[in-house]
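No value in this document is a laboratory result; all are computed from the given coordinates. In this text the structure is predicted, and so the values were computed from the model without any measurement. Cβ atoms are built from the backbone, for glycine too; each structure is taken alone.
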Structure I
Amino acid sequence: MKSYLMAAGVALVGTGVFAQEQTDNRVGANTDWSVFEETDPRECFAVSAPTEQVNTRDGNVVTVNRGETRLFVFYRPSEGVRGQVTFTGGYPFAGGSTVTAEIGGTEYQLFTEGEWAWPATPEDDARIVAAMRAGAAAVLTGVSGRGTTTRDTFSLLGFTASVEDAAARCSG
């Protein structure tokens with residue numbers, strides 16, 4: 001599991017993920033999801049911003065400064081990555097914590113490192129992507145290093161079309 005997470009983290013550091021708000025690499029949009037394509041290294045991804053964010057500390061809603069919060073599904077043909085789910089909460093997660101993704105009444109665990117979270121295995125990625133295809137929303141709940149609980153809701157409208165587009169663009 002650790003090697004899978006490390007590979008995911010290393011791959012993200014060298015990509016255009018941090019500049020994904022720039023539209024020059026955006027190649028598609030489907031309702032609440034966008035598709036981006038990078039060429040060096042070859043990478044395609046579907047991405048969305050949350051439609052709702054609630055931050056709490058000690059049970060009280062609080063205002064906090066967070067960076068970009070995004071939910072991704074990546075395709076990297078050179079690494080054999082097909083449908084890797086990745087989440088960035090816009091803050092460093094509490095050490096050793098997990099993020100819970102609730103989709104259609106089922107919960108999935110994502111393991112954290114820094115500001116990023118991933119499922120443990122490619123099989124878990126596949127289960128989460130299948131749930132997202134069938135669901136209406138994904139709710140990701142994490143805890144920051146400062147003890148703030150965050151609850152980010154992502155609409156899944158346009159998810160299937162965007163994931164299929166990203167997969168087709170990086171099919172080989």
Structure II
Amino acid sequence: MKIKKPIEKAINAQIQLELASAYAYLSMAAYFDRHAFSGFAHWMRLQQNEENEHAMRFFNYLHDRDGRVELQPLEKPPHEFKSPLDVFEQSLENERTVTASIHRLYELAQKEKDHATVSMLKWFVDEQVEEEKSALDMVDKLKLAGDHPGALLLIDREAGARSDG
């Protein structure tokens with residue numbers, strides 16, 4: 001069954017949001033690279049890859065449902081930050097924004113009685129719990145570390161050991 005126009009429009013908006021998130025994470029990675037935090041940069045690159053994968057899941061889903069993908073322009077992401085904690089707080093806020101958008105899309109799919117889209121979105125609902133937890137864990141660790149250079153370097157090393165899975 002061809003996807004309904006309101007859902008097609010909302011999924012196109014979600015693709016833009018996912019790509020904007022990927023762009024923001026790439027900017028965050030660049031910030032960390034400039035400040036010699038290679039582990040945090042690695043963490044952000046993995047996030048960037050995940051957001052691109054999420055965008056492509058929506059992109060492919062629209063094609064599978066005989067919908068039309070209409071890519072939208074992306075705004076310039078922030079590139080200056082106060083501290084590693086500031087970066088990860090913005091990352092957490094970004095994930096919360098994505099979660100809220102997915103929840104609105106899920107509710108729209110339910111309202112439109114689009115069971116296939118509801119089913120597809122369940123994966124994203126579950127994924128966002130993991131995404132928010134991952135960012136929140138980093139925020140909590142960085143708050144504990146404060147401005148202590150040794151602690152920041154330990155957390156940076158831990159972030160660098162993160163695998164994409």
Structure III
Amino acid sequence: MTTSRPPSLQRIRILLVIFIIGLVLSGVTAFPLATELGLLLQILGAHPWLHQSALFVYLAKIHSGLVDTYAKYPFVAYGTDWLAFAHLVIAVVFIGPLRDPVKNIWVIEFGMIACVMVLPLALCAGAVREIPLGWRLVDCSFGVFGIIPLWLCHREIHRLAKA
């Protein structure tokens with residue numbers, strides 16, 4: 001007779017893999033910001049109706065700021081390199097609950113707290129840095145959408161622990 005994993009363990013692992021992939025993608029894409037933004041502007045610029053949109057104008061301003069800053073002060077990009085690295089390191093931490101969710105439930109709780117902390121940071125620091133409200137809300141969505149798989153994981157881990 002083969003033993004199969006409890007369904008809740010499988011759900012936990014799927015949710016954690018989704019969360020880890022999100023962290024890795026967020027990290028990896030933080031390295032080449034100016035290049036990525038330049039490519040996005042080329043794609044958006046090919047559509048005349050988008051070329052004059054507020055989003056395009058804002059993204060073009062960001063791209064210009066990055067290119068100018070990196071040309072004169074390339075060391076500033078080092079800050080986003082560390083941001084990217086932090087995302088990758090945090091993703092590694094979630095391997096613990098992937099292996100043993102009950103023992104490492106604290107990592108899930110840490111992640112949920114971090115997701116909640118995204119909201120005041122994005123809203124307050126974004127205001128200080130003159131980031132438009134719409135963009136700050138996009139940043140807040142990382143915390144909102146990030147907490148969903150973690151909350152579901154947390155719930156499943158409690159079910160698993162009781163089984």
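Key figures for this structure:
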item: Winner on distance in nm of label points 7 Å out along Cα→Cβ at positions 82 and 106 once structures I, II, III are ranked, highest first; result: II
item: Given 48, 33, 30 for Cα extents along the principal axes in Å, calculated: source structure among I, II, III; result: I
item: Among I, II, III, structure where relative contact order in percent (Cα under 8 Å, 6 or more apart) as derived comes to 34; result: III
